[in-house]
1. Of structures 1, 2, 3, which gives -22000 when helix-only ellipticity at 222 nm (-39500 (n - 2.57) for each DSSP H run of 4 or more, over all residues; to 500) is computed from the coordinates?
2. Suppose distance in nm of label points 7 Å out along Cα→Cβ at positions 15 and 63 works out to 0.7; of 1, 2, 3, which structure was it derived from?
3. Given structures 1, 2, 3, which gives the highest value for distance in nm of label points 7 Å out along Cα→Cβ at positions 47 and 79?
Structure 1
Amino acid sequence: MSEILPGERCTDMTEVRAGVDALDRELVALLRRRFDYMDAAARIKPARTAVRDEARKAQVIAQAAAEAARLDLPAEAVAAMWETLVEASIAYELKAFDAR
């Protein structure tokens, strides 16, 4: 496999796509780690009603949007992605809670 170049060093679309594909694999691996924490939360929380925490959800999304803005990324787009991520995490955690 060819070397994965940082975006600023890419000179053609083959290099760009190789970098995006490699990064997507890393992101999915990070999501696995994040969902491991959802497994832990489902194990630790005393009641199913504790799984959905709207205040925590808002905090997580706000933190992601603020970090995106700090990195000069579109904060609204990141907030929308985190909304989807957090809702998927809650659904996953509820399923894990019910399976315990």
Structure 2
Amino acid sequence: MQEQILRKLFLGFIHIHILHHAKKEPFYGVWMIDELKEHGYEISAGTLYPILHNLEKSGVLKVDEKNVEGKIRKYYSITELGENVLKEVRAKAKELFDEING
């Protein structure tokens, strides 16, 4: 039960992390898996790519395809809507962080 609750909460953190990095610079999926792993999130490609596709479908991410060594790689970056969402999330996250840390 605890694991399921933590998974749901951490999923929100992962979404924020994705938007944060998409604002900094375009990234590709495998890079994001490694980045999340550095922060303690064990996420598979089978979990990450549906998240990325849903964020793209929601209009907060856009995708550019690039040919890298003969293979097509998708690079994700933030949209204007995504920047607005991230700005609002940052404000709410700060408010929550300040509250729980007294």
Structure 3
Amino acid sequence: MDRQATLLQMAKKMSAAIAAEDWKLLAALNTLMAATLPQMAAQGKWSGAERAALSALHQMHQEAVKRCNLATEDLGRRLHEMQANKEGWLAYALDSEHAENGIQA
């Protein structure tokens, strides 16, 4: 497969992974890019079409990084909320267990 087609295929897969929020696939694609791009660059000068495909992949990668950062921030907020509400959940769970067993506190 030529470099342009490879770059476009990687960009397409990355776009689909972003849309699906498939973090494992995004990580795998990132690793693939880190290994593949230097090998491709070693093959010689990039043609105009290849540079355009490389630019499209770069833009898609920037979008992936942005989406990963947003997901990380969201997860951090949710974990913080869970930690902040931990005592309430424990009290609720304890109360529910007592109710199920007929034990009164």
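1. Attributed to the structure labelled 2.
2. Label of the originating structure: 3.
3. With respect to distance in nm of label points 7 Å out along Cα→Cβ at positions 47 and 79, the highest-scoring structure among 1, 2, 3 is 3.
Rule-based calculations on the coordinates, nothing more; no lab input. Please read all numbers here as calculations on a predicted model, not as lab measurements. Cβ atoms are built from the backbone, for glycine too; each structure is taken alone.
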